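Each reported figure results from applying straightforward, stated rules to the coordinates on display, with no laboratory input. Computed from a predicted structure; not experimentally measured. Cβ atoms are built from the backbone, for glycine too; each structure is taken alone.
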Structure I
Amino acid sequence: MIFAILPVKNPNHAKQRLEGFLPAAIRSALARLMYEQTLETLCQAPGIDRVAVVTSDHEIAAHARSLGSLVFEEATQQSHSASADAACLHAIALGATTVLLVPIDVPLATAEDFTELAASARPGVVIVPSADQTGTNALVRTPPDVIESRFGPGSLRAHLDQARSRGVPAEVLRLPGLMFDIDTPEDVEEFLARAHGNRVATFLRSACALR
C-alpha cells in the first residue's frame, strides 16, 4: 500500500527566506495556499492509496480531514526530517509498504507527477532532487523505514550515502514539476514566468503588485 506523506509546519513560521521580499502575513498565506494546492493535487493522483498530513497546526489538520486525508497530529512542531520519520512509523502501522515524502512548496507539480512518483516505487529509495541538484524535494522509500530522512542542505548526497552504507538500492528521478520549489525571491520570479492559470501564481502576482 502506497502512502503519500505531507509534513506541514505552522504557516506563520514558513518561508523565512522570503523575509524582506514579502511581509509575514503574505508569506503565511502563501504557505497555506501551497499546502492546499499540493494536498488537493495529491488526492487527485491515481496510484496513491492514502494521503497523510503531518502537522501541529489545527487549521491545517481540519482542512486535511475535510478532503478525506489522514492526519498525524504532532504536539509540537518538529523538524521536517523528524516529522517525516515519525509519520513513516504511523504509516507502517496502518499497512503502508511504500511512502512518498513530499513537500508543500512545489506549485508546478501535477497529479501526473505524483502518479509517476508512485509508479517509480521499488525496494529501496527513489529521490527527486531539487533544481540545483543538491537537495531532496521528494523521497520514495520501500519499505517506509528503509533509510532515515536527512532533509536540508546537501540532502541528496546524504540520502544517497546513507542508502549506499546500508546496501539499499537508490535511484535519482528527475521530475521537473517536483524539482522546482519556492524558497527565494528568485524562485518567485521564475515561478511567475513559468506558471499560468495557477492559484498560487495568481495570489503571488497580486501580492507582488502590492509591494
Structure II
Amino acid sequence: MPRIIEPPRALTHATLAAGARVLARRDPDLADLFRRHGMPPMWARRPGFATLIHIVLEQQVSIAAARTLFRRLSRELGEMTPHAVAAHGVARLRRFGLTRQKASYCHELALAVQHGRLDLGGVARAADAEGRETLLAMRGLGPWSVDIYYLMALRRPDVWPRGDLALAVAMRDVKQLAGRPGHVEQQEISAPWAPWRSVAARLLWHYYLSAGNS
C-alpha cells in the first residue's frame, strides 16, 4: 500500500515534487503532462505588499504587460512600499500607466497597510478562512487575486484559482473538453486533485506556457 503523503502548510520544492508524483499516479492526464513537460516551477513570490500590488496589476491583462507595468511603477516610486504608493495619490499613480480603477485599488491598499487596517503578516499567520476573509474585504481584491496570493505568496498546497483563464484553457485541452470549463465544472474536475490542487494548477500552467501561450 503506497505511503500517504500529507501536504504541508506551505509548499517547498520537495513537497511540490511529492505532490506532482501523487497527482501523476492519480490522474492519467496529469501523468502525461508530467512526463512530457517535467516538474513545473514553484512560481513563488515573496509575501507582502509588493506582491499584492503586482497581483492587482495582473487583473485582466497578460503576465508580460503586468510585469512591465510593475517594473515601471517600482522604478518611478523608488521603492514598492505602502508609504511610497500612498504618498503619490491616485492621480499621480495614473501618470505611470495605471488605470483609474487600479490606481485607486493600489492607493487604498497602501493606506490600509500603512494605517494598520490590513496586517499582511497577520493574514499569513491566521487560519486560511480567516485570512482570506480579511483580504476579500479589501476593495480591489476578488477571489482570483486572493487565490493567487495564497497559491504563490503563501504557497498553500490546495488552492484552485477561481476565474483563471490560462487554467481554463489548459483544462479544456488536457481533458479534451468541448469548450472552456466554467467555475463549477473546474471545481468538479479538480476535486479529485485535493489536497494538491495548487500543484495541479502549476502542472497545467506549465503545460499552457510550454504550448507557447503567455
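When distance in nm of label points 7 Å out along Cα→Cβ at positions 39 and 63 is calculated, the result is 1.8; to which of the structures I, II does this value belong? Computing distance in nm of label points 7 Å out along Cα→Cβ at positions 39 and 63 on every structure in I, II gives 1.8 only for II.
I, II: which one has helix-only ellipticity at 222 nm (-39500 (n - 2.57) for each DSSP H run of 4 or more, over all residues; to 500), as calculated, at -18500? Comparing all candidates, it corresponds to II.
Where does the value -0.56, -1.28 come from, among I, II, when log10 I(q)/I(0) by the Debye sum over Cα atoms at q = 0.11, 0.18 Å⁻¹ is the thing being computed? Answer for the origin of the read-out: II. Thinking of I, II, which structure, once distance in nm of label points 7 Å out along Cα→Cβ at positions 151 and 167 is computed, gives back 3.0? Value 3.0 for distance in nm of label points 7 Å out along Cα→Cβ at positions 151 and 167 corresponds to I out of I, II. As an exercise: distance in nm of label points 7 Å out along Cα→Cβ at positions 31 and 55, calculated from one structure in I, II, equals 1.1. Which structure is it? Going label by label, the one that fits is I. Each of I, II could give relative contact order in percent (Cα under 8 Å, 6 or more apart), but the derived value 23 comes from I.
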